[in-house]
Structure 1
Amino acid sequence: MKSGNLFDKQSPILSLQNLSKSYGSFKAVDHLNLDVFYGDVFGFLGPNGAGKSTTIRMMLSLISPSEGNIKVFGKELQQHRNFILGKIGCIVEKPDFYKYLSAEKNLAYFASLSGANVNKSKIYEVLELVGLKGRENDKVKGYSHGMKQRLGIAQTLIHNPELIVLDEPTTGLDPQGIIDIRNLILHLQKDLGKTVFLSSHILSEIEMIATRMVIINKGKEVVQGEVKTLLNSEELVVSFGFININKALTVIRESKWNNFLHEHTEDQIVFHFSETDISELNAYLCNQNIGVKSIESRRKLEDYFLRITSN
C-alpha cells in the first residue's frame, strides 16, 4: 500500500486559496489559506464551530465555496473532481455502515462504489492493518464505537488513496482507542507514505502526531506552521498562586519581575517568561517570605488555544 508518489514532493498536495463559505450574513469560513505537503500529518485545529467541517466538506466537493480556490494534486478541484476524489480517502464525522453486513462485505461494497478492483485478500490486508483481524466476518452491529472508527479508516484505505482526510477520528473513544488511532495514523504516514489531513479540537492530540498545523477560529486562520516551531516557544505563560495576593503584588511590583507581569486574579499572578525564570522567581519570593501555593505553566500557543476553546 506504499504511496505511488503521484506528484512533486516539493509542491502542495492540497492548497486552499482565499477559501470562504457564507450562509447569508454568516461567514462559516473566511478567506482561509493553507498548504499541505507530501508526507505531512497536517493538523487542522480549532474549537467546535470554528469552520473545520465546513472546510473539509468544500475540500471533498460536498458543498461549493462562496469564494476562493481549491487545488489537490496540483489540479483544480472543480475541473478535475472525479480524478481527485478517486485518490482521496476520508471520514467526515462518524463513519456509517450497513450494520447487518460483515466488515468484509461492507468494505467490498464501498470498494465497488469507488470503482476499485479489490479482492478478498486485499480487504483482509486492510482490516489487519487497522487492527480488525479475526473480526472480518462479524456483523458491524456488534462492533464497539472504537471498532467502527477503525473500520471507517479501513474504508478510507481500501482504494489505496494518496491523501487521507480524517474529521475528528478519535471522538468518543476511550484512552486506549485514542492511542490506537494515533499509532495507526503514524503508521500510515511513516511506513506507508500517506499524507494525512487530521481535523481535531484537541491541541495535545495534534501535538503528538502532526508535522504541520493550522489553528482556525471563527472561520479564520490564527496561526500556521511546523508544529515543533509553533509549540517550542521559549516564552511561557506561568501562573503563580499565592496565599496573600496583595502582599505578593506589592513585592513583585517593586522588583524586576514587574516587567514580566501579564495579569492577575484574586489569588493568581500570571507572568510571561522563559522556563528558567520560574525557579528564579520562586526563590526570590521565598526570600521575601511570600507564600506560593501553586505554579502552573503553559506555552503561549497552548494558553491561547485554551482561551478560545473555553469561550
Structure 2
Amino acid sequence: MRPGDPERRNRKVKTGQKILVVDDEHAITLLLSEVLKDAGYVCDSANDGFKAIAACKVRTPDVIILDLNMPLMGGMAVYQRLKKEEKTSHIPIIFLGSKDEPVPDIVGDEPENEDIIFKPVQPTELLTRVKSILREKALRDELRKKEAQIKELSLTDNLTDLKSIRYLNEFLKLGIKQARRYGVPLSVVVLEVDNHKDLLKHYGQKVADGVVAQIGTVIGKQMRDSDIIVRSGPFEFIVGLTVTPRDGAIEVAERLRTCIQDSNFLADKDTLNITVGVGICQFAPHMDDDGKVLLSHARAAVEHAHKDGGNRSLMAE
C-alpha cells in the first residue's frame, strides 16, 4: 500500500492514536514507523533518549516504543525521567530488547504499563502488543477520569458527614470495572437499624436522626481509609470494601455488628442499645456494571436478618 492511498488516510483519521518510536538505529525507527503508519497510527520518531524526552513535551504520545540499549541515554534512563513528570508518568512503554543483552528490572507504580519485545521485531507481534497496551491504557484513563470526577463532586451526607449514595454509585462503577479487568475482589456490607420504625415512632425524626449520626460515627471508626462508608437511607448504611473477598467481608460485617451492639446511644435523656441487620455480598461476573444486583442481593440478606430476629449478619448467596 502506498503512503497516499485513500484507505491508509482513512485509517489514520479513524485511530488518531500517537506512537513515539525511539531507537538509535535509524533503519529500525523507519521500519517500525512505517508498520505503525500503515496500521493507521500517527507516528513520531527519535534517535536518542534526549530527543525522545523533548518529543514527549511537544506532543504527548499514547504509547512509546523505546530501545533499551542506546548510547548517551539508555532506555531505562529515559523511562525513569518520564516517570518523574506528571505529564508523562502514565504513558505506557513497550521496550525494545536484544536477546543477547540482560533485561533490567522494571520498577514503577504501574508495572502493567510496560511490556518488552525483542529484536528483530515482527510486524504482527508489534501491532498486537500496541493494540493490547492501548486497550489497557484506555481503561486506566477512564478509571482516572472517574476518580477525578468523584473528587470534584460534593458527595457528603449532611447528617453524618459520611459519603452519599451518589458517591456510592460512582465508587461501584469504578470498583466493578477493576474487578472485571483485573480480578480484584469487591464486596459490600449493608447495615440497617433493627426495629427502626419503632425508634422513629417513639422519639420522632430529629432524635432518630441523632441516633443515626452516632451509629455512623461508630462505623467510621472501624473502617480502613481505602473503604467507603455511605449513609444510603434514613436508617441504612453501606460499606464498600475494596480488595476484600467473601471471608474478609464477613469478618468486617461481624465486627461492625458487634461493635454497634456493644455501644450505647443517646436519645434525649435515654440511653439505647441499638442492633442492626447486616447483609453481605461479593461482586460476581454475572452481575451488572452499575452495582444494582450487588446491592439488591445484600439488601435481601438484610431483610432476612430482620425477619430472623435482627442483630445478625447474613451472606447473600
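Laboratory data are not the source of any read-out in this text; all were calculated from the coordinates shown. What you see is a predicted model; the values in this text were computed from it and never measured. Cβ atoms are built from the backbone, for glycine too; each structure is taken alone.
Please state which of the structures 1, 2 yields -15500 when helix-only ellipticity at 222 nm (-39500 (n - 2.57) for each DSSP H run of 4 or more, over all residues; to 500) is computed from it. The read-out was computed on structure 2. Computing distance in nm of label points 7 Å out along Cα→Cβ at positions 22 and 270 across structures 1, 2 gives 6.9 for structure 2.
Assign the value 14.4, calculated as mean count of other Cβ atoms within 10 Å over residues 54-61, to the correct structure from 1, 2. Among 1, 2, the structure yielding 14.4 for mean count of other Cβ atoms within 10 Å over residues 54-61 is 2. Here relative contact order in percent (Cα under 8 Å, 6 or more apart) has been calculated and equals 12, so which of 1, 2 was it run on? Structure of origin is 2.
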